[in-house]
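Peer 1: Please go over the structures that come below.
No lab work stands behind these numbers, since they all come straight from the coordinates. Every value quoted in this text rests on a predicted model; they were computed, and no experiment measured them. Cβ atoms are built from the backbone, for glycine too; each structure is taken alone.
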Structure P
Amino acid sequence: MNNMKKTLIALVAVLLMVPACQTFEPEVFEESSAARMTSFLESIRSAFTAEENGWTLDYYPGSAYAGTTYALKFTDQNVTVRHESDPDESETSTYNLKTDDGAVLSFDTYNSIMHMYATPSSRRYQAMGGDFEFEIRSFDQATKEIVMVGKRSRNTCTLRPLKKDAVEYLKAISTFEKSFAFPAAAATIDGKEYEGFLDSGTRSMSIGEKGAEGDSLQTVRYVLTENSLRFMKPFTLGGKEFTEWSFNASEETLSGSNVSFKKFFPPGYVSYEDFLGSYTMSYGSGRGTFTVKLSEETPGSSFKMEGLSTFFEPVIGYNGGRGRLTWEKQTIGGSGSLEYILAPWDSNAGYLTWSDGVGMVGYVEDTSVPNFLVQFTDNGVWENYKVSGWLVWSINNGSSAGGVSSWQMASGSYQLPGDITMTKIVE
């Protein structure tokens, strides 16, 4: 019995000592962690300044906008920024390497080039979903590749050392883009056929087994290099992992991981240029017609629709992989706290929505005639309902505030019921 008491007393003594150990060791760990973080950030700063030509940044803003390339040249405190849209233009500002629940690269003073995707405007009050602060996830000492995640977009953005002059490299991207016309790619892997549809306007690709649609397809985003497509993240197809596809102009192929993808045009494909022009729009199962015009908004990516209303001109997207139009919910104006939207409407069931991505696709069945017919149909994003028309609607802090009857469309109302078609006018 005495031995048992002695044992119990010893155990209590040990247990009483445990809290002291637990509070002491984390303190040592925290100091060690802070030291390691400081060393890590300094190693990145040293890498930044050591590269004579600077760095490329594969940059991905919000999903509605294309991946793009920056060139960055760092000193200890400053960074000179260039962008592929205008390689000769540059702007210098400061940057910061700091800790914020991890290592962060922040472009902390305003730079019109670096911040252009993150700066709101009257047309894009939420900007373009871009970032100027990035969480650093990894730094490969061998390749010098730095993988980051945008704090706002949560998109992967990667820094790589430049092997040549920044202006020369960015201009090479532009040259490649002008020569690269590749709407769709097909390959056979281990006996299975796969197809990918490349949308050059958004620099994204839908890819999967031949004949697959919707959720069965992977969506892959990419940037252009001098002669390749480099993907935001690796993706797997038929057991093969792909990080980059090289372009062969003479063979019209894209290749990676020992797989060659051949170019093809999907059925009903219409080029961006052929969609430009005037149309007779019909709505409401023949209830009425009027004339609209598709003109350039963002070349190769979107159109402005003139003639639908005197109050607004909706933006119509272009899917370069399918050769189709895309018409989605969008903000068209506002008054005070009210936001005016062109809202997708199930005109048969009587329901509307203002959820992003919901809308219609416009496709052409017979591309052999110059006065082709564009048929608009639901894009499959709205669960339980089908978009068959449009409403000019108002919302207030996310809640419905009613139709905007004063903002009429060419239908003579704030309503545009289905079935909606456009017939090309040939002059």
Structure Q
Amino acid sequence: MQDKLLTAVTRYNLLKTGDRVTVALSGGADSTALLYGLLAIREKIDLTVTAAHVNHMLRGEESDRDERFVRDLCEKLGVALSVGKFDIPALKKQGESCEECARRVRYAFLAEVADGKIATAHTADDNAETVLFNLIRGAGITGACGIPVKRDNIIRPLILCSRKDIENYCEKNGISFVTDSSNLTDDYTRNRIRHKIIPEMKEINPSLCDGVSRFSETLRDADELILSLAERAIKSAKKADGYDCGELKKSHSAVLSRAVRLICERETGLLPDSVHTDLVCEIVRKNGGKCQLSGNFFAEVKNGDLRFYGDFKAEKISAIPSSEFINKTVNFGPFSVKCELKEDESFNNLLANDSIDYDKIKGDVTLRPRQSGDKIRLNGRPQKSLKKLFCEMKIPADMREKIPVIADDDGVVSVLGIGCDKRVLAEKKTKRILNFSGVEIK
């Protein structure tokens, strides 16, 4: 396992000298092996290794047992540990499953406590399960690429290791771990793939996971090539008020399909499925026609140009000065927004990424819609423009100009529902806290 971990680190450039890395530590075999593996190489690469554990409060005493195990393990190994305890059922959003909510909360917590890279313990088996899961759902080449080896500051050093490698490593080194009982049932589709489909496939090919790893890695290379060609095609086709179909049609069908998906997502905030992508590609090839994407969103080719129309634009929303929204509840477009300024209070909620250190604000603050050029640097992540962030989060185009933004003289302070900029993030020594929250008015 150790050799494969080092191979992944080198091949994919996951770590460099002086890196700080936080292990997402559940206490299970995979994450515990990852912690030991990184500790074993930390002097060679000069790493600072810490850990973070989330108690999702979904399995009663078993969840508390896992937390105790992780605390004891990190104390024994001398590893700094951050622990978050969250009532997942109470935090679920409408239409969100417990599994989806747990993942959202877990990654939000990791982003808050990590000061550098985040290492998760996804293995070659996890990748195989993900590829099969995506294929069963009818995913295209991107879904068949499986789990990304790295994304932003998240890395997966065990991606070349099989579950058997992990078990052998733990047994050989006398490493104890805990078992999540929910992984033993077939209640979730992924578990059914793990317990029933994967074993059958391993009967045919015992090296299944290695084979799927090679398959998904080949596809990732192809996917990156298609993406780069699609970006080039979009750049060539972009016009002031649309996209030149003549330029788009010069591309291979795979590149055209990816370009159309990207254009649809950026112009409407919708990520089209294969059916709608094919419809748009068809009117591009025909150099004329119209198709409905979703609701009031349409794509149309007219006079050789691809354009989109529908309810994209928000009504004009005026900026509100601090005197009118701090310690008050105000209506902002479709949202009811509340901003509370609390003074002389200790701050200890590491997950409250909408909590602002008021004394870090430069000049005065306003509540306003996003503006061209707005950027935000969320804790533990690189700086991104709000335009790109809203696209990545699949926020519909008609909502992007309605989402409340708090800004000061230096730029964006916080975005409702997304978080605040790292430069103003509240911390333990914070004395004046500005809490920014809101709900959509139905």
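Peer 1: Out of P, Q, which one gives -0.51, -0.89, -1.11 for log10 I(q)/I(0) by the Debye sum over Cα atoms at q = 0.09, 0.14, 0.18 Å⁻¹, for residues 147-298 alone as computed from the coordinates?
Peer 2: Value -0.51, -0.89, -1.11 for log10 I(q)/I(0) by the Debye sum over Cα atoms at q = 0.09, 0.14, 0.18 Å⁻¹, for residues 147-298 alone corresponds to Q out of P, Q.
Peer 1: I have 13 for relative contact order in percent (Cα under 8 Å, 6 or more apart), calculated from one of the structures P, Q. Which structure is it?
Peer 2: The structure behind it is Q.
Peer 1: Then there is this: On Cα Rg over 2.2 N^0.38 Å, which of the structures labelled P, Q is highest?
Peer 2: Going through P, Q one by one, Cα Rg over 2.2 N^0.38 Å peaks for structure P.
Peer 1: Looking at structures P, Q, which one was helix-only ellipticity at 222 nm (-39500 (n - 2.57) for each DSSP H run of 4 or more, over all residues; to 500) calculated from, given that it came out as -12000?
Peer 2: Answer by label: Q.
Peer 1: Also, quick follow-up: Comparing FRET efficiency 1/(1 + (r/R0)^6) of positions 51 and 131 (r between Cβ atoms, R0 = 30 Å, to 0.05) across P, Q, which structure shows the greatest value?
Peer 2: Between P, Q, the highest calculated value is found for P.
Peer 1: For FRET efficiency 1/(1 + (r/R0)^6) of positions 195 and 379 (r between Cβ atoms, R0 = 25 Å, to 0.05), which structure out of P, Q has the highest calculated value?
Peer 2: Between P, Q, the highest calculated value is found for P.
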